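Derivation of every value follows stated rules applied to the coordinates shown; laboratory data play no part. Bear in mind that the values here come from a model prediction, so they are computed numbers and not experimental data. Cβ atoms are built from the backbone, for glycine too; each structure is taken alone.
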Structure 1
Amino acid sequence: MTGGPTVAVVGGGVSGLVAAHRLRCDLGPDAEIVLLEQADRLGGKLHSVPLAGTELDLGAEAFLARRPEVLRLADELGLADQVVHPGPAAARVRAGGELHPLPAGTVMGVPAHADSVAHLLSPAGLAAVRAEAELPPLHLGGADASVGGLLRSRVGDEVVDRLVEPLLGGVYAGSADGLGLRATIPALAAALDGGAESITAAAAAALPAPAPDGVKRPVFGAFRHGYGELVDALVKSAAARVRLGLPVRALRRDGTGWRLEIGSAPAPEQLVADAVVLAVPPPSARKLLADVVPSASELLGRIELASMAVFGLALPPGTELPAASGTLIARGEVHADGTPFTAKAFTFTSRKWPHLTGSGGAPLVRGSVGRSGQGELLRRTDAELLRGVLADLREVTGVAVEPVESVVVRWGGGLPQYGVGHLDLVAEVERAVADDGGGLALAGAALHGVGVPACVATGEAAASGITRHLATG
């Protein structure tokens, strides 16, 4: 036993690991931090997998470098020199049966000017974008809206189907029509709240301002040897008592603290803690909060989840990849023979990240499968999906080779869907948890963003809340 408080962190993904790290920094060496993870490894969707003699991330691939959280954390953990940025190759999109450069001058595919997307749209689609500024002024009045519904009514279907949907599908595995504007494209919503009266004007206002020195800053970052570097550093810093392979079955109040039931149903263990961080997906959080904060539990049950699969491919050395960082594939695209695409995106990893190649110089490629509404597709076997992914790769690149090595990771229910009103729902959940009396905090991708920086922010916020509670309790 230690002389300090005991804090249980439930969930060993990046949000839980960051919470444990921050709690150790804030509470010092005397605190006992217990990290509970029902899987057999830590990291969650930060998952570096061996492929052809190197480590390839088959969960989150990169982080948004324009947000400070991951870069600040890397510096704090002594990993700043391991951060790398993409090479100069640009992305493409397969839409309307053709490959196009992914246009600049857009906000998550929403154009600031019609000219930037002229190469991607039909004459009718381009005319819809040009005419949008003449439509009646757009005022949200503080309300949320469906991304697809709003944009279709203003700039037409083609912008949504050929640009916005592929980009949002890569982040959320969701449908633009089912996602809420304020949670998924907040810069656009903020521009509309700030006085922009059309979609194109809002996109123009939301574009990042040029750097004062004229130097273009990288948008994305990654870790040289995969996210496993970050996971290992967080585990070491947290110095927590790690319990793997143990589900948390129940959570209840125990005097001024908490009691957790963990392990097997026939013979569960009991863990008493002064405070708890829940950094788990909505279904697990809903179950654990059902008797403790039932209103929060009910709200979390409204968050839908999408699944996906990610393939890592090592191609024969000498295979020439396209001079692009990758290709997004619009929903509904088909091969020349009418066969539907299996994949929704490819990353030409060895082009995007020039330091990443397999043994003997084998080029590496990531292929992503799965959007909301594609449950039947994801019920196919790994081998069936791989055949489809390779056929798609041939279609979009002309590369007709068999991989020398391949690996697949499936993320069942791994991506929360930020529906219309998501931010209001999360605010209600957090109020309900805060009103329960303290000593309990939530973190994770279901709250304020699915990207790694947003997850880091939720872990840090949860730890800070727990620290304040313990200091005043």
Structure 2
Amino acid sequence: MRQWLKVVTFSVAAALTALPAKAETLADALIAAYRNSNLMSQYQAVLRAADEDAAIALSSLRPVISYSAGVRSNYSDTNSYASLFPSGVVPVSSYSKNFAASFELSMSLVLVDFGRRALALEIARENVMATRQGLVGVEQDVLLAAVRAYVEVRLREEIVLLRQSNVRLITQELSAAQDRFDVGEITRTDVSIAEAALAASRANLAAAEGDLMVARENYKAATGAYPGRLAALPGSPAIGRSLDEARKVALRSHPVIREAQHTVKIADLNVELAEAAMKPTLGLSAGLSASRNEADGRLRDSDTLGGSIGLSLNQTIYAGGELSARYRKAIAQKEGARASLRQTVVTVDQNIGTLWSMLAVYVAAIEASQQQIAAAQAAFEGVREEAALGARTTLDVLDAEQDLLSARASRLEAEASRYVAVYQILSAMGLLTVEHLNLGIPTYDPESYYNAVKNAPATSVQGKKLDRILKRQGGN
């Protein structure tokens, strides 16, 4: 029984070892790219910093409470001499010890500032929204880089296989040419031509293998690991039925346009803030103080307990023209932000149109290369048969084979370019995201951290909550 169990165990282990490893899919590559991207982690931290700016702006609406405390101790021991009588000197000594303690509690609050703090808070919140759109843009770049890397590795693998097949075929042609030379059907020149073609084919194979190594490095940079066995490319995602439809989606949802819109809103608010800076502020202040003094162990009558409350009105009358210059600067920045938004719309519209046109070019190239392959295949087979009958030279056969190889490589490159172009269009539409692709993984939630800090918490309970959020966000 024991030997039988060993046999069964070894058989199962051998069967499991013989099973093919699971191929990596494009979805796996996209998930790995999202989870391992340093750019995503960097911009997520930038977004959290923007969230804290909103909390800082909110804190300015609240009172500021502070205290100060101090103690001071003085000690002195003096010896001196006094002449009290003409015939002698009498020593005189003095000793003192002083101790003082003070404590002061103060509070200040801006009551009226004509909207400065409220505008600063709104600006900070708009900056949060703009930064979120920037994060979406980074996400699109990361995923598009993963798509390119995946497609490039598969393309280079297929090119290597094509080059290997070419080497084998030319090796056969060289062998056939050598046999024909041995029987006197062709000259030594034909054999040399075949040898030169084989050397060139091997050089092209080495170059293709080098391109594959470069593609593997790009894949690692995009996803965090070298590729294993890659699965076939899935079907292309939907990008709309027409260019006009794609343009409408892009102008409505592209993160670059949305970010520019928030930037325009920030510029408008900065103009209002510059106007409010020319107006006065009304502040409230209150304080409570206590002091205690001791000298030589005895309490002094100067021990005090006091308080104060007051209002202050402040306004800058003249600052050398700084306030007016800041106002004019804000207006100029507002005009620049609006112009930038318009140009962003033009760029996005142009990009989607260009990519759509390139997609049509790649589709046409695939169709043309299919026809080219069919014709080149027929020509190659015909030339090879004619060469066997002595009607064609070895060079003719090699040229025909090279034409067939070029046609097949052109088709592979056109198919890869068409596939990537679809994802480029999806990115240009603003839809190349984990959520839209339905990758089924938890994603970074910008709301969770913002909701935890938007009220500028200072308690230990909130602090622990923030620690948990940071740890969770860092894990993603």
Going by distance in nm of label points 7 Å out along Cα→Cβ at positions 289 and 353, which of structures 1, 2 comes out largest? 2
Among 1, 2, considering only FRET efficiency 1/(1 + (r/R0)^6) of positions 185 and 417 (r between Cβ atoms, R0 = 30 Å, to 0.05), which has the greatest calculated value? 1
Comparing structures 1, 2 by FRET efficiency 1/(1 + (r/R0)^6) of positions 121 and 313 (r between Cβ atoms, R0 = 25 Å, to 0.05), which one has the largest value? 2
For Cα extents along the principal axes in Å, the calculated result is 69, 58, 49, so let me know which of 1, 2 that is. 1
Consider the structures 1, 2: one of them gives -9500 for helix-only ellipticity at 222 nm (-39500 (n - 2.57) for each DSSP H run of 4 or more, over all residues; to 500) as calculated from the coordinates. Say which. 1
Structures 1, 2, by FRET efficiency 1/(1 + (r/R0)^6) of positions 161 and 457 (r between Cβ atoms, R0 = 30 Å, to 0.05): label with the highest value: 1
When volume of the Cα convex hull per residue in Å³, for residues 337-400 alone is computed for each of 1, 2, the largest belongs to: 1
With FRET efficiency 1/(1 + (r/R0)^6) of positions 49 and 97 (r between Cβ atoms, R0 = 30 Å, to 0.05) derived as 0.35, matching label from 1, 2: 1
Thinking only about FRET efficiency 1/(1 + (r/R0)^6) of positions 129 and 193 (r between Cβ atoms, R0 = 30 Å, to 0.05), which of 1, 2 has the largest value? 1
